[in-house]
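Next up: some structures, all given as structure tokens.
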Structure P
Amino acid sequence: MQQLLLFLLKNALVLHSGLLFSKVRAALNIAATLSLPAYLTAKLTEWTISNQAYIAGVLTCIAVDHLVGSAYHAFKVRDFTFKQNVSGLITKLSLCAGAAALFEVIQHVLEGVSFVYDYLKITTRLMIILYPAGSAFLNMSALTNGVFPPLGWLKKIEAFNKNLDLKKINADGQHKPAQDQPSSS
């Protein structure tokens, strides 16, 4: 990091005191060094703003899972350690962020194929959010000795995780695809 700052500082000084050719070269050096990070930061910021509700939902699920999992390990299993607790939280955050990034790239490739894109977007987002939410539900079930949440709900999540069939999540188990309604004109 220190070398990068020194490189940028040297080029900035050349911009203000060098010959025309040196100034152009220094400007290109600075632009080449900072353009990719600036571009990636702008894209990440754009995605974050347009998906803030989804991100907040995933982070909420991770927070609930962390709290319930901490209670489970502290009071039920009695194997709680701060090191494992922090490690588990960082692992879950990292896996969710990494999976979200990979799935967003895959979805971007399929954007022109609306049915595949919509299915993939729903499925991948469900997979990411059900990772911490499913873990939280399992910990809740263990804490309540299977009383809550209902076993039927846990089986729906397990069935979805096995085959990614959206019908398995649907409340009544019957998936009715949306059909285009004829216009009344």
Structure Q
Amino acid sequence: MIQIQKTSDTLTKKNIVNRVSYIPGGVSLALTNLVAGNVVPEGTPLTAPSSGLRTICKQAVVLTGSTTTAIQIEEGTHQFKVGDFIGVKTGGKAYAITDISNASGIDTLTVGTAIGTPVVGGFIYEMAAEAAATTSALKNTADVILETAFIAPSVTNIIFMNDALLRADVLQNVIGSEYLATLDVKEVKY
């Protein structure tokens, strides 16, 4: 009999300092909304299950050089796609990504109309719909966090299993405040 073994081929920084409470047996993830080849880092927020599958809560850290219509984020570490609605906070403005361009390890997400002033080191989030007034809402509500990083596969019609945590301590600025507010996760200055 061969024992099931788990390996990781993703070299990413460790975001989780203390693992407190696991979900037995792990979770099943929906892959259709991910960018193939991009890293999904440990500590990424996940939704509650719907039809047995959890969804990644999309977020990214804003980099220097961002404007209200051109948000710069690190290449390969986000799951945003053209057509996703983004905003800097709930109760703000949200518009669809019209273009994603890349230069020197930075992806620039372009939106047609200003979403608000992105703060360097702050987060952008995937929103549910366009919000021309200050009425945006998150597309997904965080329920647990991903324990192990992985690279998004190009095949989306498979069920992908990964470990998740109900409670944990994570490094500061790993999870945006909009998602952190719904989780039993504490930030640690390290």
Structure R
Amino acid sequence: MRKQAGSTIYLERVLFVIAPRNHGKSTTLRSLFQDHRLGRNGKIPDELKLNDDYYLSNERRLYLRLTSPHEADENLDHFLSKCNEKMRGPGRWNFAGPLHPVAYKSMPDAVTTIDAFVNFFQPERVRVALLSPNHQGTNDLEWAENRDLSSDLLGIDGVELIRIDVRKRNKNGLLLADFFDFT
């Protein structure tokens, strides 16, 4: 829960999907629409631009981001501020979005970004999904030399880690959506 001037953001669950550029992050996040709660009758949308605010229940909302802050040429402060602004409305918030494993443009690497996100918002739970093997069939996550991405992510307090095989499109949507099932 993050206190802001005059309001409180209740951030329950956070899902980050990590893979290098052009390795299926947004496609994997789009597969969340296999869950009927997101209002598409289980169909994955084809349109490029989607809304970023979805109701999971009467009280729970999801801020879904399909473009990584790396690709949007944001820096860490802008990314955190933008997320903060998007989740200002009433309700309990949840977040899902993509990240690159390494620093790119003005954004730091995934470990630094997730650590800052967790410290800024203090969510109840954080899950990181590493796309490995990715949609190209490789396991390359392009992490820093002589470092272990999984170990570094697990070193962040409260982070859970999963690896998912995304060689076949649209196979993991319900697996990811189940993280946002509170029943």
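Coordinate-derived values only; no laboratory data. No experiment lies behind these values; they were computed from the predicted model shown. Cβ atoms are built from the backbone, for glycine too; each structure is taken alone.
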Say we calculate distance in nm of label points 7 Å out along Cα→Cβ at positions 41 and 153 for every structure; which of P, Q, R gives the highest result?
P
For helix-only ellipticity at 222 nm (-39500 (n - 2.57) for each DSSP H run of 4 or more, over all residues; to 500), the calculated result is -500, so let me know which of P, Q, R that is.
Q
Calculated from one of P, Q, R, mean projected area of the Cα convex hull in nm² reads 18.8, and the structure in question is P
